[in-house]
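What follows is a set of structures for review.
What follows draws every value from the coordinates through simple rules; no lab data is involved. Just so it is clear, the structure is predicted and the values come from calculations on it, not from any experiment. Cβ atoms are built from the backbone, for glycine too; each structure is taken alone.
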Structure P
Amino acid sequence: MKKLDAHHHCWQYNPQQHSWMDDSMQLLRRNFRPEDLQKSLLENEVESTVIVQVDQHVEENHFLLSLAQSNSFIKGIVGWVDLLAPDLAEQLEMWSSVPLMKGFRHIAQAEANVFLARSDIKKGVALLQTYGFSYDILIKPPQIKAALDLVAALPHQSFVIDHIAKPYIAAGEIEAWAKDMHLLSKHSNVYCKISGMVTEADWRSWTYEDLWPYMDIVAEAFGPQRLMFGSDWPVCLVAASYSEVVAAVNTWVGKLTLAEQQAIWYDNAAHFYKI
């Protein structure tokens, strides 16, 4: 079965740029490059990946592009642009000539809860559609309502929810999040990444059974045709190895048909990111 990891990162560690890595994340305070990931990909029969932005400056786009150009398993990049830039159209025009650049993301989880509902942000995201780029939505549960406003305003823009919108798995909270995810899923232009779950669970004592109810909810909401696997490596390492993240999803998808499993492991992400 073909597998595509639709969400991983690489970075050159910088204490100021990566101040979000607090003392509990000390093992992340180093450089992570594609060669550090490659063994895990081979062990888990993952043949291709999409690399996703971490830093909010355009220089990182060029860094990620250099990694993708020198590592053939990286098939796409989700970069960053300033959605409020006066020359946004010119920037997108330039990036549209780079086949590896598939879409963009902003760390909206660090912004005010209403950020994605702002008219100026919606105007910027609307330009992505013009140039054929997708948009990754990185949010926490209190920000889902703003995301709903955004996706409703742009029904022809391709969106994907990162990390199933970061539900409070460690606290066992599910009902309000589940209701909001069902509302998001009513918009057919919205996909969802089964990723980032282990870091929302108890890092030291999570079990597969802790994660499965959340996977059940997004499967019920979005259906197997709008879900995609992502490891969130190396962030996942604070709670689980790459193989453990793959195994958590693998044990859950076993109840689906082979076609549905193939869709989640590969087909959906390949279609969404035009790979």
Structure Q
Amino acid sequence: MGHERAESISIRYLRISGLLFFVLITLFPFYWMVVSSLRPLEEILVHPSRLWLSFRDINLNAYYDVIFEHGFSRYILNSLYVSTLTVFLTLFFSSIGGYAATRFSFRGKRLIYSSIVVIYLFPVIVLIIPLYVIFSRLGIRDSLHVLILIYLAQTLPVGLYMMRGHFEALPVEVEQAALIDGCSRLGVLWRIVLPVSLPALASVALYTFMIAWNEFLFAFIFLDSPSKFTLSRGVVHLAGSVHLSKQLVMAASVIITIPVLALFILFERYLVSGLTKGAVKG
């Protein structure tokens, strides 16, 4: 009995130690990024490896310089525009497509739905060269709307998958009663289905926003004009300026990380529930 208790305590301590180690290695890079962005430049040069920060030494000049002196106010607006429009389009098409996939029967429905999901399995790197050639020949490569189109192609399959799983879990009796009373299919979707699907819509919106806000590869390949840079592209552009201090790069990294981190903490339960329903009901 004592041996079993000692073994149970050892396992508990092992789990706690593993959890603490995981939290440490996860949060330390973000902590170092925040501390480096708030430390005065002189202290960074004198003590570059110092891990702590005194409150009296907090300096916000790096954030002011990044936002107002290096164009990040424009990058923030660009990222907000791209992310917001991508979220809206993904919600619109995934809601209509997911509802049609669960409530209508038509020839080739299973094949079409499976094809949409399979598209998501292809590595992103495979699509870059053909997309680059196509958009370059069309003369629209250096455009935020091209990014929105690409991000929509990335997020829509998952959005359809999640919304389809959610709609399959909803009872159809209320919808049938509304149809008998003369409501159209679009009316049923707008007045009945979507209001009770807010958690699923929130999970799709959060997932889409995180993709569009953080994406770098396509923004790096397709955007050339600094006035059209998104935040992720702007951070790399700022880091490439060798005459600038790393303090500014850390401040820019904090700016791009904080919004999506805050949204994830606030709406994480919706994302988990949406993914779980999609996985179970698919």
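The table below lists the values:
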| read-out | value |
| --- | --- |
| Computed 48, 40, 39 for Cα extents along the principal axes in Å - originating structure among P, Q | P |
| Label whose coordinates, when helix-only ellipticity at 222 nm (-39500 (n - 2.57) for each DSSP H run of 4 or more, over all residues; to 500) is calculated, return -11000 (choices P, Q) | P |
| Among P, Q, which structure scores highest (criterion: relative contact order in percent (Cα under 8 Å, 6 or more apart)) | Q |
| Distance in nm of label points 7 Å out along Cα→Cβ at positions 109 and 141 derived as 4.3 - corresponding label from P, Q | Q |
